[in-house]
Structure P
Amino acid sequence: MDHPWLRAPAAQVPETARTLLGWEISADAVRIRLTEVEAYAGTGEDPASHAHRGPTPRTAVMFGPAGHAYTYFVFGMHWCLNIVCGGEGEAAAVLLRAGEVVEGVDVARKRRGEVPDRDLARGPARLVVALGVDAAANGTNVLDGSGPLLLTPPSRPVDPAAVSAGPRVGVAAAHEVPWRFWITGDPTVSPYRRHVPRVRR
């Protein structure tokens, strides 16, 4: 299945991110409705992006094609999952920050432990654990069913009036850019924590 809006210019990545709200991502018997996402642009445009300084072996997948997964490891313990977007050769991606488990709740709970349903995929690392994916998903197509992940559209798009926007989370640069989008009032959205610069001793 092709979704041309994913291939929109990297400059339009905030709108692409907003559009992904309400879509569903599924893997290994678990399906999650996306309730919070975060946009990242590319080379020279977004200092918070992994691709800001150009392609590296780690970030090559961010430069296309669109509709593929970009996974990375953070803090030595967590995987995060992004959907690559933008035109071929342009780096842009949308971080999947949180969602509601709508299928496979029992499977997700085995992976996440005995937590409230709203917390099963409430945060980017938790979402990945609930889906049961890791580095093996990196670079795979999320649209055609050939990889471990499948991204599918909602039966009805989220009303733009029901979407909020605010600063990004967990980045040291450009954290004030309002490229985090979420479904207003949804209990599965992760709590916002303001960026606090580290003080070097």
Structure Q
Amino acid sequence: MADMSALLTFLSTLFAVENRPGGDAAAKALTEIAATNPPLVNLEPPVDTSALARVFDYAPNPQAVALKDTILSLDWHYSGLADGRIREDIARHMLTTEIIGRNAMLPCDHLRVGFFFQQAGLDYVTRVHAAEETFIMVAGAADWRCYDTTTTRKTGDIIFHPSMAPHASVTHDQPLLAAWRWTGDIGYDLYKLTG
């Protein structure tokens, strides 16, 4: 059974411990929207989420496991494929859902929050964007690079990218599922792949 309020509350608790103003803003907005008891809204035709479902086999956050049905029921789409910002050979191996945001399932004009899934064995090459970004690993593992530093991250880890910081994520034998948020300049006009 899908429970959006429980999912939003879960995301709020993740970003509340980030200890940055953007994380605090995301946690506050998520808590406020959760209090309205919003329905699950699907905006796009469903994509195949079978690979996404298998990410829960890789040391997932226990709260995420309890919300698995709701997570799988979200408005998932291939990352960046619709507008061509991300090359198709990469985009076809990643899924994104934007839960709150300007054109998201639940409207919010000052930040974006959702989930990101990357299949195993994929190099999501270096990219930049104006928004400040945080990923919080919910399941799986990946190498994350920001500037010239690469670190292996797993469930529970927080990955922060300042505005316009070049960053990349590479999965090996495990996929990854992460919660993400954008704050600051949340427009997509400056998003581009540089790798």
Origin of the value 9.7, where mean projected area of the Cα convex hull in nm² was derived from one of P, Q
Q
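Out of P, Q, which structure matches 16.2 when mean count of other Cβ atoms within 10 Å over residues 30-37 is calculated? Mind showing how you got there, number by number?
Working: P: 24.8; Q: 16.2.
The read-out comes from structure Q.
For mean count of other Cβ atoms within 10 Å over residues 14-21, find whichever of P, Q sits highest and give me its label. Provide the component values of the computation, followed by the final result.
On the way: P: 21.5; Q: 16.5.
The structure with the largest value is P.
Where does the value 3.0 come from, among P, Q, when distance in nm of label points 7 Å out along Cα→Cβ at positions 118 and 150 is the thing being computed?
On the way: P: 3.0; Q: 1.1.
This figure was derived from P.
Name the one structure among P, Q that distance in nm of label points 7 Å out along Cα→Cβ at positions 78 and 94 of 2.1 was derived from.
Answer for the origin of the read-out: P.
Supply the structure label, taken from P, Q, corresponding to helix-only ellipticity at 222 nm (-39500 (n - 2.57) for each DSSP H run of 4 or more, over all residues; to 500) with the calculated value -6000. The partial results should precede the final answer.
Details: P: -3000; Q: -6000.
Structure Q accounts for this read-out.
Which structure, out of P, Q, was FRET efficiency 1/(1 + (r/R0)^6) of positions 62 and 126 (r between Cβ atoms, R0 = 30 Å, to 0.05) calculated from, if the result is 0.85? Working shown, then result.
Working: P: 0.85; Q: 0.35.
Going through each structure in turn, the value belongs to P.
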If relative contact order in percent (Cα under 8 Å, 6 or more apart) is calculated for P, Q, the one returning 25 is structure P
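Coordinate-derived values only; no laboratory data. The structure displayed is predicted, hence computed values, not measured ones. Cβ atoms are built from the backbone, for glycine too; each structure is taken alone.
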